[in-house]
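Chemist: Structures are listed in the sections that come next.
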Structure P
Amino acid sequence: MTRHTSANWASGQPIEDAALDVLIPTCNRPAELAVTLAGLAAQDSPAFRLVISDQSDGPPAWEQPPAASLLRVLGAQGTAVELHRHLPRRGLAEHRHFAFEQARAEKVLFLDDDIWLEPGALARMSHALDTLGCGFVGMAPQGLSFLNDRRPEQTGTFAPWRGPVTPERIRPGEEGFERWPLHSAANLSHLSAELGLKSGQWIPYKVAWLGGCTMFRRQALEDVGGFQFWTQLPLEHSGEDVVAQWRVMEKFGGAGILPTGAVHLESPTTVTDRRVEAFEIVLADGPAANSASADV
């Protein structure tokens with residue numbers, strides 16, 4: 001479905017039955033959120049519904065003029081927008097859980113609040129998800145300040161999916177886990193250039209996990225419990241998206257998409273306490289995996 005263009009902004013009507021929900025959990029990043037929204041406003045298809053959940057210390061990001069302006073653009077284009085003020089904070093996993101609870105479309109894109117998408121990125125991911133039939137696809141965000149920093153020692157694990165995307169188990173110490181450096185710096189930009197992919201071409205490849213821009217089949221994520229494991233985690237943690245993706249990968253498979261159309265804004269992280277990796281608790285073997293509780 002082609003979205004409204006500038007020629008008919010004034011008559012744009014919200015498309016409530018879109019097949020894609022874009023979920024953006026955000027906190028203390030009004031400028032970055034505005035850039036993220038600008039990327040979404042430049043997408044031609046598919047039509048999507050936008051859900052923003054804000055946990056900022058001060059006023060929500062959408063009250064700042066840049067983000068507010070882009071939300072008006074999206075609304076004029078026909079995008080249905082939901083804005084949620086979700087407090088108090090109960091951790092990253094709980095915030096994703098809340099955002100996912102708002103989803104109702106058959107596809108769900110979790111998009112970080114510091115990612116710009118190039119035109120055509122949504123269409124490419126949506127087409128890839130339909131074609132591959134796996135649990136998720138994603139575009140690993142690239143840091144373009146690293147375009148002159150080639151890291152062949154990190155791209156050696158690149159492995160295209162040849163044939164169907166099949167389920168696989170990823171854990172530290174296993175072969176698939178060693179793919180994680182592939183998404184560092186601008187490695188995928190370098191790989192795309194080396195492969196000589198033409199306009200409109202894309203290829204799926206094997207991942208350890210994908211951060212920042214992942215499109216799920218909603219039913220697949222629901223079938224593995226979504227982010228309900230948030231109650232097992234302390235307030236400060238990281239890697240909650242890894243847990244959800246590994247569970248989906250084990251049952252339905254998952255893939256990265258090259259070329260990636262996602263650019264990381266390279267702002268300082270808002271997750272400064274990374275002492276607790278979610279998978280170390282939630283996916284641990286033995287009683288700890290079931291008995292860990294959250295102080296929330």
Structure Q
Amino acid sequence: MNAKNQQIEQTANHFGRVLTAMVTPFDISESVDLPEVARLATRLTAPGWNDGVVVNGTTGESISTDETEKAGIVAAARRALDGTGRTVIAGVGAADTASSIRMAQAAATAGADGLLVVAPYYSRPTQQGLVKHFLSIAESTELPVMLYDIPGRTGVAIEPDTLIQLAAHPRIVALKDAKGDLEASSLVLRETDLALYSGDDALNLPWLSLGAVGFVSVVGHVVGDRLRELLDLYSAGRNAEARAMHEQLLPIYSGMFRAPAAASVKSALASLGHLDSSLRSPMVQLGAEQARELRADLAGLGLLPESHVELLAR
């Protein structure tokens with residue numbers, strides 16, 4: 001194994017390969033429910049499911065939790081997973097560098113295994129500004145960093161040349177790609193030793209074929225075991241079976257994103273009896289028809305009896 005592949009393998013072994021971007025449970029008063037954070041992290045990392053969880057990301061409604069709450073969420077997940085070998089990756093994205101640094105340092109203190117750092121949103125900095133931002137965060141702790149490229153939300157893409165430059169930093173070791181540009185990110189894979197994670201569930205299998213090491217998933221809340229099977233099938237060269245699994249999952253890939261993912265995931269988990277959680281404004285619960293369609297997607301995967309699709313709507 002050459003040095004590049006060895007570095008990528010080391011990163012994948014540290015973070016894990018199947019990760020879920022976890023929702024944040026709130027109680028009826030919309031306060032963070034730390035016991036439910038712990039229970040959900042434990043459920044998602046059951047044997048055969050996820051290698052770890054990513055907390056305080058977009059699906060975790062991070063835009064509406066404060067820094068103290070975020071640190072508490074990291075600590076609760078870490079306590080729940082201590083001794084299991086499962087990882088806790090902390091999202092520390094913010095619109096400004098100073099806030100991200102504070103959250104990174106708090107996450108390190110709380111026991112995070114790594115950081116997920118999205119491009120600053122709304123301000124749309126230059127590529128030079130992105131380099132300064134990411135390097136400042138990488139220098140603020142000893143934790144390994146996974147960059148997160150999702151221009152549809154942030155308003156700015158991390159260009160390939162910028163990613164290649166950032167990859168020279170010893171703690172910037174991975175990329176969650178939700179840009180959907182297979183050509184651009186293939187160039188990054190060729191030119192760097194960044195471990196790439198699919199950040200778009202519908203592209204999980206295509207990304208594996210181009211060299212991705214795994215997924216940071218949303219649908220892993222309900223089909224983490226099938227994502228594990230997809231990865232194992234592809235890794236074993238059983239490509240036709242991997243494609244069949246990909247096609248089986250297409251309805252939930254699309255269904256979970258008809259509405260904001262946080263709302264869809266919480267509705268799905270409630271339908272399955274796994275979590276009863278509020279959302280924080282500006283997020284709102286799914287409408288009745290949206291919830292019914294999502295239950296139909298779950299039933300189509302055998303996760304919910306067909307009779308429950310309409311029964312739960314009454």
Structure R
Amino acid sequence: MKVFINKRIPEIGIQMLEEAGLEVVLPKNADLSHDEWLTYCKDSDVILNVGQNKYDEGFFEQFPNVKAIALFSVGFDSVDIEQANQRKIPIGNTPDVLSRATSDIAFLLMQSVARRASYYFEQVKSDLWGDFDPLHALGQELYGKTLGVFGLGRIGFEMAEKCKKAFDMNIIYHNRSHNEEAEKKLGAKYVSFDELVNQSDVLSVHANFTEEHSEIFDESVFKKMKSNSIFINTARGGFHNQKHLYNALVDKEIWGAGLDVTNPEPMMYDDPILKLSNVCVLPHIGSATIEARNGMAKVAAENIIAFSKGEKMPHCANPEVYK
């Protein structure tokens with residue numbers, strides 16, 4: 001069975017695949033053009049995908065040889081799951097192993113924005129220390145504030161737990177269903193979407209992205225948020241309208257924003273939002289730790305190895321294909 005990996009992953013994953021007797025195809029060129037990527041897909045049984053390549057109806061029709069896809073990510077919004085289900089193609093993903101690392105970034109962004117760390121770092125680099133001004137670019141403290149989590153799954157739980165332990169923050173959340181563990185361990189309270197928006201001092205996005213969520217955080221939502229609130233997004237840039245977010249920040253409808261994902265992504269280097277002192281933007285590094293990336297490689301390999309043996313992928317985004 002031939003496994004195509006479009007970008008280099010940690011060696012542990014490649015080693016596992018090879019030891020399982022699978023043929024690994026890994027191009028030397030790390031930056032494949034779209035046409036080059038398609039060429040490799042044409043000759044592969046399984047794809048271990050790194051990045052946001054699209055797997056839609058057109059792809060599945062063009063490449064009936066592809067029998068399974070293992071994603072090097074938790075999110076699977078790049079795949080048309082309905083089309084995959086129709087063709088009985090399992091889609092693997094990598095939950096759990098990056099929950100801590102990604103929640104660390106959300107926690108980091110929250111604190112960086114609250115204390116305007118990015119702004120002050122730029123001041124230091126530009127030799128603009130200036131004289132002491134008791135009222136200049138003040139931050140805010142987070143103790144006892146309310147954290148609102150949109151999508152309280154594994155990553156959202158880790159973020160909420162950090163905020164509870166570090167700052168004794170009150171936790172509210174909006175999900176499709178109740179998270180009983182969070183309610184029991186963290187005292188989390190389930191609220192409506194409008195209540196989440198209205199009551200949060202920090203609103204952190206951790207949901208799985210679907211089209212129904214496209215730019216759900218827009219002008220109308222930002223206007224309902226507290227003027228002291230901080231918006232954090234480490235999930236997918238598609239959750240927020242970035243122009244509306246910029247306007248909300250400039251008009252002081254919200255206090256600050258921390259983004260590990262942007263809309264569009266990558267964003268332009270001269271985007272005006274980067275000039276604001278109450279914003280911190282990172283280049284989608286939520287899982288960028290040695291431990292998390294090794295774990296992702298291991299889980300992706302486990303999914304493929306299980307498939308090659310005719311077994312169910314241990315981490316499958318569409319388990320209904322096995323019914």
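Since every read-out is calculated from the coordinates, none of them should be taken as a lab result. Remember, it's a predicted structure, so these values are computed and weren't measured experimentally. Cβ atoms are built from the backbone, for glycine too; each structure is taken alone.
Chemist: Of the structures P, Q, R, report the one carrying the highest value of distance in nm of label points 7 Å out along Cα→Cβ at positions 137 and 241.
Modeler: By distance in nm of label points 7 Å out along Cα→Cβ at positions 137 and 241, the leading structure of P, Q, R is Q.
Chemist: Another one. Given -10500 as the derived value for helix-only ellipticity at 222 nm (-39500 (n - 2.57) for each DSSP H run of 4 or more, over all residues; to 500), which of the supplied structures P, Q, R does it correspond to?
Modeler: Answer by label: R.
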